[in-house]
Structure I
């Protein structure tokens, strides 16, 4: 059981609708999300790549894979965090994102850090 605690990553997410980058008439809704990745395990680990599953309100699914996050492959010592902000356009005012980060620990062990599903939603606006 102690083995699993070595490789542990905590992920928190904050989202924000970006009206200035959105155009609802053209079915374009843009959201920013800020993610904090914290190494809560006992060995240093590097974030190598990401895999996102983005689903809009019409159940259209887009998968995105790539190296690093915002051009970085942060190496996190135990207790260290890395925070970044990125964005996601959707064709609907509501959607979800989930996925995983592929990590490599300093001992060479590869593991996945799951990103729990979070909601992207345009706030209700009064006219």
Structure II
């Protein structure tokens, strides 16, 4: 069975993401960012989905700026998509903007109907 996904009037755009130069591009180091109040919308019910996003990456030349990341993630509040789609979209957009050596996103959503779902996606191999 194929479920139709409901999307908002405008899909989230990576254009709001800003970057800055990695101050230590010669060194591999892991940057962890946790967004404990992430919200997206269930495409089936239109109800909000809540979760915690943990973004871990080893930057190459660019790092993402946190305020712009916040604005980017807020776009998902009215975007109807399944957990798997949301998590992969965020990874694809962050990879496109920062071109990291490695990146991993863990999206741990709060239980719905007694079932908890965590989606983990990864780009590259951790150095």
Structure III
């Protein structure tokens, strides 16, 4: 049986606690949580496997999935707050440092267009770093 490819979303709330979920339909519900993104991802996969195995025992239906984890803007900014300089990101994106700080803390969440500007800005900063000699 081929593995189902599934997008899993990583979010971070205002207390710095991470949650992972998917919008995909499964015959059982599951999510992951943790104090770090890695903890939440590991919990998500472990919870999926436990519910999948229970579902298989009850119904005989085996479901397998391969997860691709996608960070929301707040989660990526919070997870890498020691690496990503918000002032530099503000210069690249045109989004104020104060607003980026609110996104990083999870007190506000960017709209899709802002999220795309943040992701593009992070990529641009990475390109600049890779171009250093």
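Hey, distance in nm of label points 7 Å out along Cα→Cβ at positions 18 and 50 derived from one of I, II, III reads 1.2; which structure? Corresponding structure: I. Taking FRET efficiency 1/(1 + (r/R0)^6) of positions 58 and 82 (r between Cβ atoms, R0 = 30 Å, to 0.05) as the criterion, the highest value among I, II, III goes to II. Suppose helix-only ellipticity at 222 nm (-39500 (n - 2.57) for each DSSP H run of 4 or more, over all residues; to 500) works out to -1000; of I, II, III, which structure was it derived from? Computing helix-only ellipticity at 222 nm (-39500 (n - 2.57) for each DSSP H run of 4 or more, over all residues; to 500) on every structure in I, II, III gives -1000 only for I. Each of I, II, III could give Cα extents along the principal axes in Å, but the derived value 47, 29, 26 comes from II.
Values quoted throughout were computed directly from the atomic coordinates according to the rules given, and no laboratory measurement underlies them. Predicted, not measured: the structure shown is a model, and the values here were computed from it. Cβ atoms are built from the backbone, for glycine too; each structure is taken alone.
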